[in-house]
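Each in structure tokens, the structures are laid out below.
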Structure P
Amino acid sequence: MLRSYPTQPGFGVGAVVIENGKVLLARRGQPPLEGRWTLPGGMVELGETLEDALRREVLEETGWTVRVGQQLALFDFIEKDEDARIRYHYVLADFFCERIKGTLVAGSDVTDVRLVSPEKLSEYELTTKALDVIHDGLKLAGAARL
């Protein structure tokens with residue numbers, strides 16, 4: 001599938017991982033959103049389940065093995081160019097995940113990974129949708145500790 005100017009949407013997955021009250025973020029190393037902070041994740045490959053794709057992507061990008069939990073969001077990411085042509089179109093499913101093991105290190109497709117305190121998220125210029133999903137994940141993490 002062509003990533004830019006595709007003939008159909010691609011399907012991607014993202015992980016909301018809360019570790020000791022902090023949110024796992026990754027800085028994208030490729031378009032779209034190159035250089036921007038986002039949730040770790042990526043594209044589902046042919047024959048892969050959503051959960052398998054998410055586990056693979058999080059491990060590749062962050063060095064962490066995760067357990068995939070509840071789905072938090074399903075939405076479109078559509079970016080148009082200056083001529084109003086569709087440059088990118090992804091359908092994205094974000095899931096709450098729990099770290100099982102691993103050492104945090106930036107891997108494929110990302111230039112940096114960090115655990116960020118919720119009160120510092122505004123410094124990372126996240127998309128509104130990412131902030132909404134993170135907020136839902138923080139609420140879920142809080143409920144899991146009750």
Structure Q
Amino acid sequence: MAPMAETKVTLLKCEIATSGLLRIDQIGSGVGVILYSPSHKTAAGLHILAPHSGSHASKNPVMYADTAIPYVMAELGRKGVRPPLSVAIAGGAALLKHQVVSGGSQQLQLVEAVKEALKRANLSVKIEETGGTQIRSITLNIDEGKIRVA
């Protein structure tokens with residue numbers, strides 16, 4: 001049997017895939033997000049680093065939670081993909097000593113900003129593994145519709 005095609009999502013990138021595996025590795029203090037449409041067999045993955053764009057117009061909308069979610073929804077919309085979507089998020093880990101001591105408040109802000117942006121897009125998180133101190137990965141098998149966070 002041939003190995004399954006794999007689409008990797010790297011930091012500050014948005015990838016869309018229609019078959020095989022969609023994988024976000026090395027999610028630390030950022031937040032990885034996978035949006036999946038079972039009816040379209042289409043998924044989008046994002047690796048977001050900051051909560052709010054504020055006054056900076058970033059060249060990269062995927063950097064900030066408040067711009068990344070509207071951006072990915074527009075990209076999916078261009079491909080004819082509409083909700084309902086399954087949503088998985090992971091990350092927001094406190095990896096540095098000072099983050100652990102401060103309770104990972106910056107990471108918590110990022111996780112909350114991602115959830116808020118998803119809520120504004122009328123999406124709810126089905127799978128969430130956030131906080132703590134470990135680096136995670138999310139893998140979606142598009143053909144089977146199964147998401148795994150490790």
Structure R
Amino acid sequence: MSNLLLIRGLPGSGKSTLAKELSRDYGYHHLETDMWFTNTEGEYNFDPSKLGLYHDRCLKETARLLENGENVIVSNTFSTYWELNKYADILTTRDSLCIIQMNNMFKSIHNVPDEAIACMTARWEDVLTDGIQLHHRVPPTSP
């Protein structure tokens with residue numbers, strides 16, 4: 001059985017920070033689409049033309065790790081149901097899914113423009129109150 005933890009929130013909400021801490025504490029693999037925008041020197045270079053490609057890479061790598069019995073944390077914006085459901089769809093009946101929604105607002109480490117955050121906010125679907133239908137089981141709390 002593998003566990004998948006999805007951490008969702010707007011840019012600057014603390015997704016990456018929490019994911020790194022949980023990954024370190026529980027031994028989960030941490031993935032996020034932003035990883036593919038970061039070069040070997042650690043510099044972040046966002047290219048909107050590659051966003052879809054890198055989201056697909058993140059999903060495929062998540063699926064590969066889950067198939068190998070690994071536990072995974074993915075920290076992406078996940079502003080809509082369909083973005084979350086792509087990940088729910090790769091789970092088997094042996095896997096479990098937990099979703100954490102970050103509601104903090106810190107400064108975005110990637111300098112996401114306010115206009116872009118406003119667009120993400122406008123399309124936000126709140127899974128905590130809107131009753132999203134996912135294959136949902138909470139993973140165990142120990143590694």
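Nothing in this text is a laboratory measurement; each read-out follows from the coordinates by a stated rule. Keep in mind it's a predicted model, so treat the numbers as computed, not measured. Cβ atoms are built from the backbone, for glycine too; each structure is taken alone.
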Out of P, Q, R, choose the structure whose coordinates give relative contact order in percent (Cα under 8 Å, 6 or more apart) equal to 32 when calculated.
-> P
A value of 13.8 was derived for mean count of other Cβ atoms within 10 Å over residues 71-78; which structure in P, Q, R was it taken from?
-> P
